Structure P
Amino acid sequence: MIFSKFERMVAGRYLRAKRKEGFVSVITGFAFTGIALGVATLIIVMSVMNGFKSELLSRILGLNGHIMLVSTPGFPFTDYKTAVQGLENIEGVELAVPMIEKQILVSTGSMAEGAIVRGVNKEDLIKKDILRQGLTNVNIQAFDDEYVILGERLADKLGLMVGDEVTLISPNGKVTAFGTVPRMKAYTILGTFNVGMYEYDAGFIFMPMEAAQKFFGLYGAATQIDVSLKDGNDLKNMRKLIEDSVGLDAYVYDWKQSNAAFFNAIDVERNVMFLILTLIILVAAFNIITGLIMLVKDKGRDVAVLRTMGATKGMIMRIFVMDGAYIGVVGTIIGTLLGVVFCLNIERIRRFLEMLSGRDSFSAEIYFLSKLPAEIDWVEVSFVAVVSLVLCFCATIYPAYKAAKYDPVEALRYE
């Protein structure tokens with residue numbers, strides 16, 4: 001739509017309300033503010049949801065592989081070293097890590113917590129970037145039979161420090177003449193790790209592979225092999241290739257299966273939030289309709305004069321469309337900038353608000369992560385801006401049409 005210089009001049013004049021037209025200006029201001037806040041809120045919420053998904057995925061894949069091969073119960077992988085070599089020879093496989101994973105009870109004498117212990121070779125332990133960076137003052141070369149590495153939050157809950165002893169108790173004990181006796185052994189804490197995800201930091205323990213084999217009675221065997229891929233987007237094809245290579249000797253899972261309910265819940269919540277918050281923009285668009293209708297009523301005499309001076313219906317319609325579009329465009333631009341700036345500084349803003357309120361507004365126990373994440377998807381930001389502009393433009397059509405249909409004779413007769 002091309003606007004002439006005359007149309008732009010008249011539209012600009014109508015936007016600058018006189019003192020007696022102050023109420024129209026107030027409604028216009030509410031519409032403008034509503035669009036800006038609606039767009040900003042939508043961008044912030046969508047970015048936070050993207051950040052949650054991305055951060056959780058990076059933490060999950062930071063400790064686990066894209067694909068997991070789990071042995072059938074009672075039949076661990078006895079020749080796991082050959083299996084690992086075979087998996088790493090498959091094109092597209094970056095890393096294959098054998099391990100023993102079992103549930104245990106962690107006891108300090110006065111306190112006890114359930115946890116998951118992973119027996120893994122120290123060479124494999126530091127191959128995962130997130131885990132290697134999360135190790136706190138750990139001399140990995142000393143990681144041998146007598147030492148374990150605890151999650152930082154698990155150590156805090158149990159009141160343990162580096163150098164303290166902790167007792168691990170396995171429910172799968174030894175069978176004796178007097179019944180099943182739980183396996184129990186004391187280990188020294190070599191250090192702690194913090195990967196920024198509460199579920200792992202509060203519930204995982206790493207133990208040397210050989211020590212885990214001795215503790216669980218799985219001499220020379222492993223219960224699981226985690227496979228990391230070079231390209232995570234090729235998960236479906238790589239899983240089929242690995243399934244064909246191992247046959248029926250193992251259960252094959254991928255990270256999407258293991259966390260399907262969790263990520264599906266995030267996707268559903270994200271889509272619902274998008275629909276709900278879009279209604280904010282829609283409400284603001286209705287404010288544009290209200291403001292323009294009142295402006296048309298207020299400018300009825302002006303419209304009649306313009307029509308008698310030769311202005312066409314199309315010119316009148318474009319003038320009022322321009323007024324509404326201006327509100328929508330400026331509101332959308334400011335809302336987009338506000339949302340992006342907020343997302344870029346969201347962690348600082350969170351800490352500032354916590355400092356003012358004196359309360360923890362982002363508990364890791366509830367939200368899994370220790371920091372509030374936000375990941376800006378520029379395609380999504382552009383989509384939000386386009387949706388806002390389309391809604392605002394649609395809101396201008398009816399008032400502009402009513403203004404164009406104004407009968408100049410009737411308007412001048414009742415003025």
Structure Q
Amino acid sequence: MIDPKSLLTGMFDAAIAAADPEKCIANHLPPKPKGRTIVIGAGKGAAQMASAFERLWDDNLEGVVVTRYGFGEDCQQIEVLEASHPVPDKNGLEASRRLLAAVSDLTADDLVVALVCGGGSALLPAPAGELSFEDEIAVNEALLASGAPIQAMNAIRKHISRIKGGRLSVAAYPAKVVSLIVSDIPGDDPAQVASGPTVADWSTREQAISLVNQYKLDLPESVIRHLESPEAACPKPDDPKLIGNETIVIASGAVSLEAAADYAKSQGVDAVILSDAVEGEAREVGKVHSAIAREVALRNRPFERPVVILSGGETTVTLAGNGKGGRNTEFLLSFASGIEELADNAIIGTIHALAADTDGIDGSEDNAGAFADIATTKRMREAGLDPASMLSNNDAWTAFSRIDGLFVPGPTGTNVNDFRAILIR
């Protein structure tokens with residue numbers, strides 16, 4: 001068998017290749033319009049999507065997209081802006097203004113192509129009504145610390161924004177909007193990706209208020225007043241200004257996991273996919289995955305060794321400490337703690353795992369995730385760290401950094417959410 005890290009890395013690379021923007025966009029190019037072609041976009045892979053679209057579109061076009069700092073790419077006709085993620089900044093505010101301006105004063109002969117992928121929510125701050133930029137930042141920070149699932153977060157974000165929840169498409173009317181979406185959402189609901197700037201859903205402001213109460217979010221009073229006002233209502237899918245638009249999910253976590261499984265099988269290792277829509281607290285999901293891995297390692301069930309167990313989706317982290325890390329490193333620290341008992345069963349080296357964000361960045365640092373095996377927590381203790389304390393402090397990045405366990409592939413140009421692979425030999 002090839003080196004475990006090489007196998008895991010190869011599977012990650014296969015997953016990324018399956019979501020390659022150029023290959024995915026090429027299969028879904030819209031017909032050319034009589035009038036202008038305007039390209040807009042937002043997300044961590046928006047610049048790569050824009051560059052691919054330029055190469056594929058053999059006609060005039062113009063537009064603007066926004067991506068995270070350091071994720072830009074040179075384009076000839078589409079302007080690429082960069083802004084802050086995961087906490088919005090003033091450059092994101094300007095990017096929202098520029099995208100709205102790009103789709104203003106269009107005609108029914110014009111075409112708007114929206115290139116949307118994960119990360120767009122933070123990159124498109126645009127406070128609605130009398131809300132301030134500081135209000136939107138406060139909401140975003142409260143959501144990031146809440147442990148709420150992405151669908152709940154987006155339901156709230158949409159109702160305090162003048163660009164999300166389909167509002168960007170309404171601004172483009174009467175031009176047709178074709179949205180090409182790389183999904184990082186469990187279940188691949190396109191209205192949830194980047195909080196759906198061009199895709200409306202049926203969520204209501206009443207539901208948003210209910211979610212604020214459910215997750216006990218401490219929000220500015222101005223935000224609560226806005227949510228209680230009719231102005232917070234989002235356009236619905238049956239809005240006359242949205243009828244005739246097209247929405248296409250061109251890449252997703254499910255397809256990428258299948259590609260990773262195919263790669264493992266090509267290397268002589270069977271692979272199973274638990275789900276592409278795993279959600280919940282990262283550390284709790286780590287415990288569940290470690291229990292499955294132990295069962296396979298010790299009892300050869302429910303899957304026979306050798307096998308790779310794959311899963312995707314989007315876990316969450318409820319912040320309780322002040323450490324560094326992201327949901328994938330937190331998952332893996334919990335997972336490593338759950339399998340450490342196997343080091344006493346004379347099978348050292350039989351479990352290896354990789355957990356990473358497919359956009360190349362997990363949390364706020366430069367790593368996508370990390371590697372672990374059954375000796376990971378032992379190495380942390382030898383380095384003077386207590387894994388349980390590091391987990392309690394949300395400091396998984398430091399824990400893996402100290403044992404040289406971080407996975408740093410750099411920005412990938414796409415984003416189909418979490419990638420988890422567990423090799424049991």
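Every number in this text was worked out from the coordinates using simple rules, so none of it is lab data. Please read all numbers here as calculations on a predicted model, not as lab measurements. Cβ atoms are built from the backbone, for glycine too; each structure is taken alone.
As an exercise: P(r) over Cα pairs in 20 Å bins from 0, in percent, calculated from one structure in P, Q, equals 21, 36, 22, 15, 5, 0. Which structure is it? List each step's numbers first, then the result.
Details: P: 21, 36, 22, 15, 5, 0; Q: 28, 54, 18, 1.
Only structure P yields this read-out.
The value 5.9 for distance in nm of label points 7 Å out along Cα→Cβ at positions 220 and 276 was derived from one model only; which of P, Q is it? The structure behind it is P.
Which of P, Q yields -0.47, -0.65, -1.06 for log10 I(q)/I(0) by the Debye sum over Cα atoms at q = 0.11, 0.15, 0.25 Å⁻¹, for residues 36-99 alone, as computed?
Values: P: -0.47, -0.65, -1.06; Q: -0.22, -0.40, -0.99.
This value belongs to structure P.
Taking mean count of other Cβ atoms within 10 Å over residues 372-379 as the quantity of interest, name the structure among P, Q where it is greatest.
Across P, Q, mean count of other Cβ atoms within 10 Å over residues 372-379 peaks for Q.
Here helix-only ellipticity at 222 nm (-39500 (n - 2.57) for each DSSP H run of 4 or more, over all residues; to 500) was derived from just one of the structures P, Q, and that gives -11000; the source is Q.
Given structures P, Q, which gives the highest value for relative contact order in percent (Cα under 8 Å, 6 or more apart)?
On the way: P: 29; Q: 17.
Looking at the calculated values, the largest one is P.
If Rg and Dmax of the Cα atoms in Å, for residues 132-283 alone is calculated from each of P, Q, which structure is the one that comes out at 21.3, 75? Display every interim value, and only then the final one.
On the way: P: 21.3, 75; Q: 18.0, 59.
The value was obtained from structure P.
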